[in-house]
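Input: structures, listed below.
Every number in this text was worked out from the coordinates using simple rules, so none of it is lab data. A quick note: this is a predicted structure, and the numbers were derived from the prediction, not measured. Cβ atoms are built from the backbone, for glycine too; each structure is taken alone.
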Structure 1
Amino acid sequence: MQTRKALLIIDLQQDFISPEGPFKETHVRADHIIFNLRTSLSSFREQNGTVIWIKSDYSKLKSEPKYLIRPEGQQFEGVPMNDAMLSDTHHSFPLCIPGTDGANFDDNVYSILNKEQDQVICKTYYSAFTDTTLADVLKEVQDVHVCGLVTNRCVQATVTDAFFHGHKIFIWTDCLGCRSDERHRAALENIERWYATLTTSRNFIAQSKITT
């Protein structure tokens, strides 16, 4: 029986990736992400993979973190859960406000989003699992592939929660973005140590060809 899998693509919204957005010169460059996804998404879908686009809505600033309860099981013992920062949300200013250009994907992203097959889930915390339907959507999914923005916040928070929901996780390192190379590397080291296997979209395509 084929393993059920899903790909989470996190926060490729204009407020994060456009130089005209609130981050200006520190916006996250996403050209490489879109290019690599363009060459891999069709293969992922053909392998019965579910593509889920995660969007943030930080228009209503929250005041307190929300923590996941540690599940029972030896595999979870001693593994760090999301800390206060990663269990929290954006506080500085309203961001990705629904109805604005900044909340939307840009045209290059829309060109690779399949409206008939893909799903879109909106989150208000860093983790895509907090106060969303994602856990239910992934209930029958074994392998969760993750990419998007930014490595040390929403990606890491989502990957950590995915681990504690019992999924096997793969990070597509060629489809990640971050505003700091140092924080990007530190987050990947932490993710690889505790939660996930580091791979690339190209490796997924190569493995797909072997197994078909």
Structure 2
Amino acid sequence: MKTSLKITSYAGQAQAWPQSGRHIMAQFDDDSIVVYQAYRPAIARFAVEHQRFGGEFSFSRMSWIKPNFLWMMFRSGWASKEGQEHILAVRVKRTFFDEILEASVASSFAASRFDAHEKWQEAVSQSDVRLQWDPDHDPQGACLERRAVQLGLRGDTLHRYGQSELISIEDITPLVIEQRENLKNGFQALQTPCEEIYRPHSTSAALAVGIDL
């Protein structure tokens, strides 16, 4: 399948990835970064046709983005779960992504950097971005020691993400289905998007999400 994403052997690149720690694994260049979302057909079709979100997409609820392809595959069951049949690769401006990171607040007090519950609650109320670190997973869904990030967007940040700060939206469902079939024979034939450790340009963004440098 033709795609704008850079694709390579999963087995080859997995050897170079960190085995533990908090790392943002992503495909990116100097100006942009790719994040993934899964939606039902109507939302995906509108997004691709208009190159923005709208139609049945809700701007009134939190929407989660994932820069890690395999975390999206775990969450969506390789595009097999109801309501997650279409996988979108959304390329956004790198400056905007770093802004999201800098504004993020952990989704729970226990995972936050605050020393008082009240301070965390106040930060949550003032931020449009939720931060969550979850166990990463291999292509077959096995839990790994490495952590993967997902970011929940709401309010003005979600509107900007869905309307003005994105560069392109691509439906990569055919690629996902193709590789889902390859996975039946193990990892050797599996091709996945090229991903490396992403390091924000902003030191404050890196500190806000607590990535391992």
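Which of the displayed structures (1, 2) returns the greatest value of mean count of other Cβ atoms within 10 Å over residues 34-41 on calculation? Please list the in-between numbers first.
Numbers: 1: 18.5; 2: 21.2.
Comparing 1, 2 by mean count of other Cβ atoms within 10 Å over residues 34-41, the maximum is at 2.
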request  = Taking 2.0 as the value of distance in nm of label points 7 Å out along Cα→Cβ at positions 82 and 98 derived from one of the structures shown (1, 2), identify that structure.
outcome  = 1
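Match the computed value 50, 40, 33 of Cα extents along the principal axes in Å to one of the structures 1, 2, and report its label.
Working: 1: 46, 40, 33; 2: 50, 40, 33.
Matching structure: 2.
Which structure, out of 1, 2, was FRET efficiency 1/(1 + (r/R0)^6) of positions 154 and 194 (r between Cβ atoms, R0 = 35 Å, to 0.05) calculated from, if the result is 0.70?
That value comes from structure 2.
Who wins on relative contact order in percent (Cα under 8 Å, 6 or more apart) among 1, 2, i.e. which is largest? Mind dumping the intermediate values first?
Numbers: 1: 27; 2: 35.
Max of relative contact order in percent (Cα under 8 Å, 6 or more apart): 2.
Looking just at FRET efficiency 1/(1 + (r/R0)^6) of positions 58 and 162 (r between Cβ atoms, R0 = 25 Å, to 0.05), which of the labels 1, 2 belongs to the structure with the highest value? Don't jump to the answer; show the numbers that get you there.
Working: 1: 0.75; 2: 1.00.
That would be structure 2.
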